[in-house]
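Asker: Each in structure tokens, the structures are laid out below.
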Structure I
Amino acid sequence: MFLEDGPIGYTPRPANLNGVRSAYALYMVGDSMEPRYEPGWLLHVNPFKPPIRGRDVVVYKEGQAVLVKQFVGWEGDTLVLRQLNPPATLRIPRGQVRECHLVVGSDQEG
């Protein structure tokens, strides 16, 4: 997915994001993380919590590309992510990673 225009709307924060500066939510696009997330689900993100192995993250790459994947870890200068559908391991050079934020919740209703 690509983000270009900024916010498209606003939603109430879940309790675990109350008081968190710059917390945000985004809609899941595509089926690469099914069955964990379906297209259209709203993902809540804490941009300050560090990534945790086995948890999901939002990765902002150079060129405005955005990925939602499972965080495996850093191997030297490479970010390693896991995709669920189809199962795959992605390796992204650190120079292509702008930010990596932790997903802290989801809302099926979106």
Structure II
Amino acid sequence: MHGIHIAGDIIATARKQGKVKKAFIEVGSIANITKSDLEKQLKNLADFDFEVSLKEAKVKCDCGYEGVPKIVERQHDLVIIACPSCGEQPVVIEGDKVILKSVEVE
């Protein structure tokens, strides 16, 4: 159900720009919705074209590791990650959000 809300928020934000022809959206690899789930919801709800790109997550850990996190578990609206080097909880630098990057209007 949260996927409908995320897609609805993106659609509403895009429409604030005018009559939308196409929206460009970026989904982080550890966002609370997957790229495929967002595309599915947008396909059902949007009356305009869209392009969804995936942003690989990047984390930094106290052990010195900086890079892609290990996804331990993905639940309904929660992604649990760990440092692939030491297993501790790293700090997220990027890749945990859904961002409306740009909108083409008529």
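We did not get these values from a lab; they are worked out from the coordinates using the rules stated. Computed from a prediction, not measured in an experiment: that's the story for all the values here. Cβ atoms are built from the backbone, for glycine too; each structure is taken alone.
Asker: For relative contact order in percent (Cα under 8 Å, 6 or more apart), which of I, II scores largest?
Answerer: Ranking I, II on relative contact order in percent (Cα under 8 Å, 6 or more apart), first place is II.
Asker: Ok, one more. Ranked by percent of Cα pairs over 13 Å apart, for residues 26-73 alone, which of I, II sits at the highest value?
Answerer: Answer by largest value of percent of Cα pairs over 13 Å apart, for residues 26-73 alone: II.
Asker: To which of I, II does the computed value 16, 41, 25, 14, 3, 0 (P(r) over Cα pairs in 10 Å bins from 0, in percent) belong?
Answerer: II
Asker: When helix-only ellipticity at 222 nm (-39500 (n - 2.57) for each DSSP H run of 4 or more, over all residues; to 500) is computed for each of I, II, which one produces 0?
Answerer: I
Asker: Here's another thing I want to ask about it. Comparing distance in nm of label points 7 Å out along Cα→Cβ at positions 42 and 66 across I, II, which is largest? Let's see the in-between values first.
Answerer: Working: I: 1.4; II: 3.0.
Of structures I, II, the maximum of distance in nm of label points 7 Å out along Cα→Cβ at positions 42 and 66 occurs in II.
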